Structure P
Amino acid sequence: MRIVRSIVSELSGYAEALLGAVPGRAGVWLRRAYWGARMQALGAGAVIGTGTLVIGPGNIRIGDEFSCWRNCTLAAGSDGAITLGRHVGLNANVYLNAASGGRITIGDEVGIGPNVVMRAANKNMSPERPMTRQANVGLTITVGTDVWIGANVVVVGGVTIGDGAVVAAGAVVTRDVAPGTVVAGVPARFVKHRGPEWP
C-alpha cells in the first residue's frame, strides 16, 4: 500500500509540474479548476500564474479575486495553514511558508510585491544540536486589511502587520507594524503615518 501511495504522489507531482507550465488563459483556467478542487477554498476569479508551487493545499483557504504571478510558492504542509482574504495580489516569486504548524493570515485588499518572503516556521536554536538537525517551530504571521508590502521584503514569524500599513521595499520586518504606519529599513522601523486619518 505504501508503494502505491508513493507512486500516486509522484504522478501527482508530475501532473502539477505540467499544469504549472501551461501558458495563457487555458493555463489559468486549468490551474483554477485543479487547485480549487484541492484547496480548502479558492474564491471566484482566481488567477494562478505559471510555475506556482502549492504544498499542503488542504490547509489553504483563499478568498475571491486572488491573483499570483509566476513562480509563487504557497507552502502549508505538516499542519500549517494559509488563509488569504478577498482581493489579495501576489507578484512574481512571492514565497509564503507556513509549514510545520505555522500560520499565515492575510486580510482583504492586500498587495504584495515581487520576491517577498514570509516564513512562519522557524528553527529551534538549541546549542546541543547542529542547526541542520533542529526541529521546526510553527509561528504566526498576521497581515491586516488594506496593506501594501513592497518588493524584496522579508517578514519573520511572530509578526503582525496592522490594517492600512505600508512596508517599504527591501525591509526586514522583525516586530509588529502599527496600523496605518509606513515602515522601512533593516530591521523595519517607523517612518511616518500613512495619512491624516491615522493617529
Structure Q
Amino acid sequence: MARKKLFYTKNQITENLYTAGSEYQLADGTLYVGLYHVYTTGEIYTEAKWTPGKSKKLEAFVVVPEQAKTYRKNKPDIKTKFETPEKHFPEITTQDIQQKYIKRYFLYKINEQQVTEISLKQYNKWYSQELDNNIYDTIELIWYISGPAFDTIDGNVKKVGVINKNQSAINRTNREYPGFNQTVNNPLELYVDTTVIVPPDIN
C-alpha cells in the first residue's frame, strides 16, 4: 500500500502509537488492535513506524449492523464503497445561448426523494458505478435557456415559450420522480433574455 508521499520528515510522523480496538480497521473491515503510526497528511498505517511490505493502511472503525453484514455476505459482489456526489450548477456559454437549450443532469436519492444537480462527468460516473447506483437514479433534462419566454401566436401556429417548455419538463419529471419539483421549480432558471442589447464598452 503506497503512501501519498515518497518522503516524510520526522515532524510529519507520529510513531509508536497503540490502539486496543474500536478505533481503526483494515480495508476489509477487520478491527485492528496493535501498534500504528500517523502522518500529518491524515494517513494512518499499521506498525510502530513505516515498514515496507508490512504496514497496512488503516481507516476509522465503522460499526456495521448485523443485517448489513449478512446482506454483504450473501451478496459479496455488491459494491459498498462509492464516491460522494458533487453538487454542480451549470455555466451558460454563448454556444448554449445560440442553441437555446442545455442538458441538465441530476441524481435522485430514491429512499429520500432528494434531488442533487450534478455535472456530465458525475452523471457518467454513475453509469460506471463510481457513484452508488443502489440508492441513486439519474435524470437527464433538456432545459431551455433562451428564446421567447412566453407563448406566441404566428398566424394560426402557437409557439410554446421557454416558461411552458420548462414547466412541462418539470411536471413530466416530477411524475416519475416525486419531489423533483421541490428542487427544480423555476422555469426561468438560467434564462438569458437575448432581446436585451448590452451597449459595447467604449472605455
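Tabulated results
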item	result
Parent structure of the calculated result 17.6, 63, given that Rg and Dmax of the Cα atoms in Å is the read-out and P, Q the choices	P
Identity of the structure behind 40, 20, 12 (criterion: semi-axes √(5λ) of the Cα gyration tensor in Å, for residues 20-131 alone, calculated), options P, Q	Q
Value 6.8, calculated as distance in nm of label points 7 Å out along Cα→Cβ at positions 60 and 156, assigned to which of P, Q	Q
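Each reported figure results from applying straightforward, stated rules to the coordinates on display, with no laboratory input. Everything quoted here is computed from the prediction, not taken from an experiment. Cβ atoms are built from the backbone, for glycine too; each structure is taken alone.
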